[in-house]
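What follows draws every value from the coordinates through simple rules; no lab data is involved. What you see is a predicted model, and the numbers here were worked out from it, not measured in a lab. Cβ atoms are built from the backbone, for glycine too; each structure is taken alone.
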Structure I
Amino acid sequence: MTEEGFSRVAMLADGLRRGMYDFIRQRRTPVSRDEAANAVGISRKLAAFHLDKLVDAGLLKAHYARPAGRGGPGAGRPSKLYEPNEQVEVEVSLPPRHYDIPGEILLEALETRGDDEHPLAAVERVAYQRGVRLAQQSAGAEGDPPASLGDVLRDCGFEPYTDTDGTLRLNNCPFHRLAQRSPETVCAMNKALIEGLLEGLQTSARATLEPRADECCVAIGRDGDAA
């Protein structure tokens, strides 16, 4: 989970903020400060403070408008209205799980698989391409040092560590429940995804399958080394 994600979860740990956030989501229409304050039984000023904190965190979005049915001369100043930011999703998962990644890979494999392509081959193809894209997206701005393999793997939730023999191993499988249900498919997808990362980062490392209890099935060694 990213630092931004932890901050958003912490923001909702406050009972007043969570109450107003839930109220606004349930209303399905923009909500004024007065309405949010009345929903949780606090002053308008205190509600404004908490609502704007939720906006700063990206959980809500705000705009100014007159209430429905009021317009023209004498309608008063526009009110600040709040509504959910549907572009932001917050999930809590410890250890990290990223089931969106295999979901997107499997869906794309289904949509793009040729008539003569084996389903598993399609999954491996799309996973490899996804790994290359993830590596490319991790590149910093021009002039910045490139992202390391360890950093990219951590961002994906793999929790890499270096074993005593120099092999890079992955302490966590971000797709754990899926791997338990279908290890052949998910482990092949994992390996192809990491091979794509290695290609995108232009490293000389090599990914192999070496399942271990409570770890990801993929191990990463230098080219030519046995992982």
Structure II
Amino acid sequence: MSSSHMKRLTMPRSWPLTRKTDIWVQKPNPGGHSDEMCMPLGIILRDVLELAHSKREAKRMISTRKVLVDGRIETDVGRGVGIMDVLTVGDDNYRCILDENGKLRYRSISPKDSSSKLCRVMGKTTIRGGKTQIHLHDGRNIIIDDANKYNTGDSLVISLPNQEISGHHEFSEGALAYLTGGSHIGSTAKVVSKDVKRSSKANEVKFEDFGTVADYVFLIGSEKDLPLEVEA
């Protein structure tokens, strides 16, 4: 039987929580994000944003139906809110990003910025009727008619809350990348080239001063897409 909790000593390194103050911490419910790339909604409200003093208070906040994830009302205290997701609590909006220490941060954003999010294309499959289904990093799937319109590694701008594609950042030379892993995690750099391996090895992306595996590269339109400012 799977548990809804794990020991704090074994929680992902990306979670910005103390390890030795308590023994247990809630796990995010299964969803589109991996445990390393998201945190449970109740933990965010209580321990990260400090909007609630206890889990019971966090549950009460969520039951008011004024807590939204990606523009949709969320009532599950264990819902994982992960990278690039938009969390709305009343009139305040936050976007989940990774800082340069590899920690998940929920930074304030404007109402305008909360009306869209970036999603990385993780792969494509052909489904019945000759249509193509694209798989995005947050677990959602979108069906399109033109199989060649978007490629793995591209980023799509998804409008919220109607979840429609409103923009596209193509994986190409000169594209601006946000790094979600490796030694340059949390920073941005411009793509110089992409090295596609014809083997089981991971594809690599070259930047001016370094290279990294393609899975760590998340394309953005500009640095304004990320609330990267350092908190006071």
Structure III
Amino acid sequence: MNNELIYNPNTLYWIIFFGIAIASWAVSASLNFKFKRYSKVGIGMTGKEVAEKMLRDNGLTHVKVMPTRGHLSDYYNPTDETVYLSESVYASPTVAAAAVAAHECGHAVQHATEYAPLRLRTALVPVVNFASRWMMWVLLAGMLLLQVMPAVLGLGIVLFAMTTIFSFVTLPVEIDASRRAVAWLDEAGITDRETTPMAQSALRSAAYTYVVAALGSLANLLYYVLIFVNRRD
């Protein structure tokens, strides 16, 4: 019975599916709670001002800071060297906004200093874009043709593996950006003994979303691998 539980792909899939779903909900709820809570703690500088100061302090005066639509839709675009801050961050003078703005500037610093994991992640983008475009179609065809053409599912697994690798390569990039952000906020005096832990806590919750996503991708990859391995059973 125990062996059936471990090696039955469908049983394993649903156990992992619900586990990841619960973890994802918990992490998302924690992130939204902390962002809402720390958005009520003022620091005297808007997200835009925090971003511009961090960029200046790191000699990146050519990097622009622009607003973008959405909630927590902040990102750094290395192509046009611009930090895009969401509406709830750009003009908000709070701890939450400062943490998010500094985190995105952390990516700009990584780009300028050629941070190795970021370079690897960037190099993988074309491969992952291709894999993401065809992965589900190949996996579906592989499931349908499993007994007659198992190689199709094998190809789908390879494509899926590329996206999973990308998820795990993303982890050190995000964690390092948060580390840079918290360190700079404290050193620059933007946050203090009371507010630095708040910024750190908010960014830690944000990092957990990437951890859950990576584990979810790995779990799904394992599911397809087990189907492929046990196809003759």
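Observations, loosely collected:
- Given -25500 for helix-only ellipticity at 222 nm (-39500 (n - 2.57) for each DSSP H run of 4 or more, over all residues; to 500), calculated: source structure among I, II, III: III
- Identity of the structure behind 7, 30, 35, 21, 6, 0 (criterion: P(r) over Cα pairs in 10 Å bins from 0, in percent, calculated), options I, II, III: II
- For distance in nm of label points 7 Å out along Cα→Cβ at positions 147 and 179, the highest value in the series I, II, III is held by structure III.
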